[in-house]
1. One of I, II was used to calculate mean count of other Cβ atoms within 10 Å over residues 66-73, giving 17.0; which?
2. From which structure (I, II) was log10 I(q)/I(0) by the Debye sum over Cα atoms at q = 0.11 Å⁻¹ calculated, if the value obtained is -0.65?
3. So if we calculate FRET efficiency 1/(1 + (r/R0)^6) of positions 42 and 194 (r between Cβ atoms, R0 = 35 Å, to 0.05) for every structure here (I, II), which label has the highest result?
4. If distance in nm of label points 7 Å out along Cα→Cβ at positions 34 and 122 computes to 2.1, which of I, II did it come from?
5. From I, II, which structure was helix-only ellipticity at 222 nm (-39500 (n - 2.57) for each DSSP H run of 4 or more, over all residues; to 500) = -22500 calculated on?
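Just so it is clear, none of the values below were taken in a lab; they were calculated from the coordinates. Bear in mind that the values here come from a model prediction, so they are computed numbers and not experimental data. Cβ atoms are built from the backbone, for glycine too; each structure is taken alone.
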Structure I
Amino acid sequence: MARRRSDDKRERILQAAIKVFARKGYFAARVSEIARKADVADGTIYLYFESKEDLLVSLFDTVMKEHIEQARAELLSAPTVHDKLRVIALHHLRAMGQNRDLAIVFQVELRQSTKFMERFTASWLQDYFALMGAVIEEGQNDGSLRPELPRKVVVKALFGALDEMVTSWVLSRRDYDLEKLAAPVVDLFLKGAASTRVATRRPAPAAAAAQGAR
């Protein structure tokens with residue numbers, strides 16, 4: 001079924017808002033600039049959104065709804081818990097890595113306001129945590145993840161690692177492939193940083209110098 005022209009216009013406004021918010025910042029951005037970027041009249045914005053704040057909230061709602069729905073669909077084809085964790089990590093980093101402007105809005109602009117953060121945390125972020133939590137619970141039940149660890153801590157540890165990868169990518173302004181970090185992040189999450197090899201104890205610098213002087 002073809003999309004209605006009103007849906008296309010709403011999407012165009014949302015995409016324009018991403019670009020303007022990323023470049024100007026939410027608080028400095030004007031609705032007229034978004035309208036100009038979307039190639040619509042200023043008043044047209046208010047046919048779809050009550051205010052600039054409503055536009056930002058709608059942007060988060062739209063993006064997160066799509067993100068979570070796609071992640072759920074991709075998880076269906078992952079056979080093991082470890083595979084599911086890789087799917088989550090890859091999807092998270094791909095969603096942000098494909099659109100730097102969107103990543104800037106999520107990682108920087110969202111966090112400029114306690115009110116936005118509280119609303120986002122109470123709604124879509126909780127849904128995202130629930131999605132992660134279901135995978136963690138499955139792993140704790142089947143023995144592939146440590147059952148004694150508090151599930152909320154495990155979920156937030158994984159999310160925190162992925163979130164920091166995106167933030168570092170945004171702030172670095174370097175154009176590297178964010179998706180490629182998914183595998184090492186999950187590997188670190190599952191296995192830790194400790195080596196399986198027995199560490200070889202090296203002499204302290206002072207002791208080594210003393211031995212060399214003999």
Structure II
Amino acid sequence: MFESLKRRVLNRLAYYTSLLKLQKILKRVDNSFLFVDCGANVGDISELFLKRGATVKAFEPDLLAYKYLQKRFAGADGIEIINKAVAIEDGHAMFYYHKERLNREGIEFTVSSSLLGEKLNVDQMHGVEVETVNLCRYIENLGRIIDVLKMDIEGEEIVLLNKMIEDGTYKKAKLILVETHETKIPGHTEKVALLKKLILDKGIENIRLNWI
């Protein structure tokens with residue numbers, strides 16, 4: 001009971017922090033705006049953009065969270081909900097659940113699940129195979145510029161961003177908001193530091209790491 005309450009409080013705190021930091025961006029949203037949400041979870045951030053008229057593409061590999069999204073946005077125009085994990089290639093991968101996921105019935109522990117089994121708060125013994133989508137190819141096939149690309153994909157962001165920088169896909173988004181997870185993944189701090197250096201060395205201005 002306590003763990004579930006604690007998780008719900010942390011989830012809401014993250015939401016309100018995001019809401020505060022998104023205020024300037026949200027003021028510019030209209031019906032020409034495209035928001036791509038990688039790691040949509042229960043759709044709190046997607047909803048902020050959708051209700052202001054944006055077109056939303058929401059990726060969520062967790063089946064429980066995906067079903068919640070379907071129910072939450074049933075009948076809504078302007079949003080596509082995609083039950084896939086974003087990655088550097090199309091295919092399938094293991095998706096490891098949060099350690100508390102199997103002990104709780106609520107939606108709150110659908111956060112933090114990851115394609116990376118070494119992530120400290122996932123259970124390597126419990127997970128499910130999910131479909132992955134090549135995000136770079138997906139972005140190219142959209143045929144238009146993304147206004148905001150949000151990426152909260154629990155560790156997979158490092159390899160994906162490196163790929164996007166390598167092939168230039170990052171230029172297809174006006175702004176990329178990324179949450180990194182170096183405190184939860186062994187060896188990730190060094191990878192984040194290298195990514196930051198790469199972004200700085202190339203003079204890239206549209207990628208914001210640790211935006212919340």
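1. Working: I: 13.8; II: 17.0.
Source structure for this number: II.
2. Details: I: -0.65; II: -0.50.
Here the read-out was taken from I.
3. Details: I: 0.05; II: 0.65.
Between I, II, the highest calculated value is found for II.
4. Numbers: I: 2.1; II: 2.8.
Answer for the origin of the read-out: I.
5. Working: I: -22500; II: -10500.
Of the options listed, only I reproduces it.
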